[in-house]
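Below: a set of structures, written as structure tokens.
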Structure P
Amino acid sequence: MVRVVFELANGERQSVEADETGSLMQAAVAAGVEGIDADCGGSMVCGTCHVYVPQEWQAKLPDKSEMESEILDYVPVPHPDARLSCQIPVTPELEGLTVKLPATQR
């Protein structure tokens, strides 16, 4: 298990033990993280699981695909550090990661 922290839009933090066989989105949904809507269930078509990943952690993630970039262009408030949490596999390198959630997913 890998510990990651979700910082909610109101500043509250929720620590989650994430299974290394899934995505950050799956871990958030399983833990009931408020603010991760995940309407498409991880199909990368809705953008309702996007999070902000600090720059210092970006190199530990897979590159954004063209489709992910396009989805992120249409979230309510586009942000340079935004990623779809469904596209972030949980790996041991993410131990201690804190991601921020946007004020809204839609």
Structure Q
Amino acid sequence: MNYMLRFLPEVEEDIFIGFSWYEEKALGLGEEFKRMFYSCVAEIARNPFLYPKVDGEFRRCLLRRFPYVIYFIVEEIGVVVCGFFHCARDPEGIKKKVRDRKEKE
């Protein structure tokens, strides 16, 4: 069973920032970055319970090859992707930002 995915609006900006940074480093690397992101969210949609809870109901999936993490929650009607962040950021700051985004929804 595939869960329906929904992305908070800020996630699009998170992806674009990462894409732009990698594309500046090497032509085509930004596209590979986006492919890895969409590959991971497809895995999340197939089985979101494979990923550990890290803060309340928030779960986390690490990207392969790139130091980024996807934060999401599982709801009755699907999966809500709440954030996409570089792993070098402060984990507590990331958790706060993800909670704030979800509360504003």
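No lab work stands behind these numbers, since they all come straight from the coordinates. Predicted model only: the values in this text are computed from it and were never measured. Cβ atoms are built from the backbone, for glycine too; each structure is taken alone.
Of the structures labelled P, Q, one was used to calculate semi-axes √(5λ) of the Cα gyration tensor in Å, giving 22, 16, 12. Name it. Considering all the candidates, the number was obtained from Q. When relative contact order in percent (Cα under 8 Å, 6 or more apart) is calculated for each of structures P, Q, structure P gives the greatest result. A value of -15500 for helix-only ellipticity at 222 nm (-39500 (n - 2.57) for each DSSP H run of 4 or more, over all residues; to 500), calculated from one of P, Q, originates in structure Q. Each of P, Q could give distance in nm of label points 7 Å out along Cα→Cβ at positions 14 and 38, but the derived value 1.8 comes from Q. Looking at mean count of other Cβ atoms within 10 Å over residues 62-69 for structures P, Q, the greatest value goes to Q.
Looking across P, Q, the calculation of mean count of other Cβ atoms within 10 Å over residues 54-61 that yields 17.0 traces back to Q.
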